[in-house]
Structure I
Amino acid sequence: MYLIESLLSANMANSLLLLGLTAIICTSSISPTQASSQPNIIFITGDDQGYRDIGYHGSIFKTPNLDSLAEEGVKLENYYVQVYCTPSRAQFMTGRYGIRMGMQHGVLDQDQKACLPLNETTLAQKMQEAGYSTHLIGKWHLGLYREECLPNNRGFDTFFGFLQGAEYYFSHDTPKGQLDFRRNFEPQWQYNGTYPTNLYNEEAVDLINNKDPDKPMFMWLSNQAPHAPLEVPEHYSEPYRDIIKDEQRRSYAGMMACLDEGVGNVTEALKANGMYDNTIIIYSSDNGGPVWDGSYNWPLRGYKGSLFEGGTRAIGFVHSPLLSDHVKGTVNKELIHISDWLPTLVEGIAESTTQGTLPLDGINQWDTIRNGSRSSRTELLHNIDPLVVLSEGGENWTDSPFNVRMKAAIRLGNWKLLTGDDGEAGWYAPPDTNYTTEEGDKGDIVRLYDVKEDPEERNNLATKHKPLVYYMLEKLARYNQESIEPIYGDHYPEEADPCKNGNNCVWGPWADDE
């Protein structure tokens, strides 16, 4: 044990003490008369955006509005999400790990009888309780098979967007011609041919222009861009024609240009309506970029779906005049996770209470972000997926308390342990750079990295620090005992098909049973 403790920093030990103290502090609810002074919150997500794919991470892409907001705010450079869309959104909405609610495997499909569990209290519901108007614009992807699963029934006053994981951008339908676009509960046929990223930003600006002056606003601007299919009006991608030869990458760059333009428009609307000085803008990507669809996570290892840093480390920043002056323009390297947003927004920013939620894994990080204080988070469960188990490997770890063939990862201080991954994922260099793509170092399926010293995960230290590995494997085993079975069930393509079930070719609830 002494050896393990010596590998963990003194700062981490102090943070663990802080975590224990924080857990016993009670937060009181605000009174209704305070609501008007609460900050507005605009939470913006980019979908399938690679870690490299923003200007301030060295990309060739021009993202001046995002870059400016980040440069004047706080960049989160030790910030993590999940490896797929649905799990990230579930943890954002609940402040809880996917293993707690059976959402630890992958994305929910529209023909599965599953959605964000109805016993979970959502961030949107807590913001409503805190006196906020709540708005979701864009992508939901947390289930649609029952009426109770839809955004308006999970805490959002308004919803303008689509329910599945992706759709065709201009037609707003899916491969068989089924519409997936609505305002609240009503299908929206009239937008055929109109690009959704522009529609979403116009909707955001309209909500800002018509905001209730007596209520603060919580808006989740959940872009589909730059998720596939890679479609964009040509005038956004044309400036890259002589710079980016790969057609996919060029379309992807155009999609980011359109998204960036919209963020600029939203920011200007906040200023024009006198809201900017009392607004917090948060930006987050939702998972690592899929290198097969034009995105890149260079120099991080891996891609969407991988528990290497390229699949889990996210683009993130916070911009607001409400930040302390000494943190504006800085980089925050404290450990922050997507599950932290619920307590951060509800307790830290709205000054309300998380009472009524199921036990949270997230931590209130507002003081860490606003003032630059040390984070009390020292441990992070990236995931445990019992549905992804290697058929062989792990011969050197037969006495492990955890099945090392199972896909899992955990972070403890600066140490990260991965299991169930033979290292096939490598380092994928953007074609518009002078770097070279490198293959992974296939080998032992148990991998230990010091991600502070080795963020590219090139040096597996598992055999060098076996006591620490076993200590972290024991933690994984305990988490695994606490987990519930994944809710991803059978598919019902005929029953769900809206052109066959009486829904007039519009995606929406299709089953009454659980």
Structure II
Amino acid sequence: MKRGLLGAVMALAVGTVCAQPAEPVDLDMVSRIRQEAFHHSQVMDLLGELTEDIGPRLTNSPAMDRANAWARGKFEGWGLANVHDEAFADFGRGWTFGQSRVEMLSPRQLPLYALPKAWTPGTDGPVEGEAIEVKIDKLADLEKYKGKLRGKVVFLDEAREYKPGEKADFHRHDKTSLEDLQAFTVPGDDKDDGDSWIKRYQERQELTRARNQFMMDEGALATVSISSRDNGIVRTGAGGSRKAGEPVGVPEFAMIAEHYNQVVRALDDGETVRLRLEADSRFTTDADRDGYNTIAEIPGRGALKDEVVMLGAHMDSWHVGTGASDNGAGVAVMMEAMRILKAVGAQPRRTIRVALWSGEEQGLIGSSDYVERHFAAWPLPEDPEQAKLPAFFRQGKGTLQRKAGYDKLSAYFNLDNGSGRIRGIYAQENLAVMPIFEAWLKPFNDVGATTVVTRNTGSTDHVPFDRVGLPGFQFVQDGLDYFSNVHHTNLDTYDHARAEDLKQAAAIVASFVYHAAMRDAKLPRKPVPRAD
């Protein structure tokens, strides 16, 4: 065979192997989705009702119960099917608070801005006591303060130097930052890294339980920690314990750094600092109770109706803001995507199922439980300390236990990085989905969504799906002021959301789940994770 003819034949053969059919995109449906999302949006109304009418939604709080009922009512009103709350067992007790107050009485009078930590007891009216600074980094440190804390307000942290921000508070991706996301870091060989992290987590949990009991036994009045944000922002999470029977400690507050530092400097100068505190925080149940995820569907039609495409976001939040960016925005977008699909008359081949998770802030508890019940689970660790860890912290060992729904799920799509618009999607190292996602994004290139990223991202509700080998994905979003000011702080409110961003996100999510529900095959999967 002549060289030229041989080359032509080889080129044809290579082209035949490498060529992939173009992923079909229903542009007529995309146009209808865009029209509904951009010109008849209800996404900001949904966000307002969730955050300003219902408010913050700590898991198992009365407000979370109202949010579950509100979401069910919306889904039923839109004509969705199989609307229900699904329980996950023994999350813990309910907790709520209405108001709090901290004042310096001497050496001068000054209102101090602080808020209670979740799952800590209230003060049962105003209480007064002297401040004391302690340093408790390990269990042995507790003994140093035995007999010294009765009636005292215990300041747990050192003063922190104020450092002006070097980055803009508000950030949108540009060409450079999107290109930076494309860089993939090959994992190293340090196999002890995960074990070390888990060990540190377990040690912190043990110290917290011991410190809670110690403060109660010693008769401390309250504890105060410094906010991890400057500029008058309170960032806090949980203290005490949500579990019945575990030591809840004493009332705990997180104080803005600028006020916390004043108190500690006064103590360091040898002054007597007297404070008055009040918090009406309280447990709403005496015993542990189930938490709840809210579920609803648009049923599939035809031969693929038993297969499922899922979308979701976590509805629980912390208690110091109204949970607008974390993650009311994600909830509003996912609900709006379902409303849009109903409004445009979508008739998907696969069932489209939305899940509004609870317990995300305590370790992806609601979504992890759902995946374990319906799709797959790793065996419970034999090590009792490992078994105590939240499910997504555990190291997968043994044989993956697949459930009946494992082979029926096509994909799960998640939104939980604030209220910024979608700029792309993380492929979670699933290279086979990349050309599919690129095709689905193309009709939204004109509104800024252009990027499919190879790398993984974590720390939210797609992780339980991904860790058992199911296609679970999180979208790339503009950061806005999510991590600089809003995340887990008292500034997490409706005012920090952007209507045009949430409209864009709802349109993209609706289009993605529609196309996943309509394609002939389920989305490609990565290899099932190997047991460690």
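None of the figures in this text is laboratory data; all of them are computed from the coordinates on show. From a predicted model like this one, the values you see are computed outputs, not experimental measurements. Cβ atoms are built from the backbone, for glycine too; each structure is taken alone.
Where does the value -7000 come from, among I, II, when helix-only ellipticity at 222 nm (-39500 (n - 2.57) for each DSSP H run of 4 or more, over all residues; to 500) is the thing being computed? Can you show the working numbers first?
Working: I: -7000; II: -9000.
The read-out comes from structure I.
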_When distance in nm of label points 7 Å out along Cα→Cβ at positions 90 and 298 is computed for each of I, II, which one produces 3.4?_
I
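Work out which structure the value 25.6, 99 belongs to, where Rg and Dmax of the Cα atoms in Å was derived from one of I, II. Walk me through the intermediate numbers first.
Details: I: 22.1, 67; II: 25.6, 99.
Traced to structure II.
The value 25.4 for mean count of other Cβ atoms within 10 Å over residues 42-49 was derived from one model only; which of I, II is it?
Values: I: 25.4; II: 19.9.
The structure behind it is I.
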*Identify which of structures I, II gives the largest calculated value of distance in nm of label points 7 Å out along Cα→Cβ at positions 402 and 434.*
I
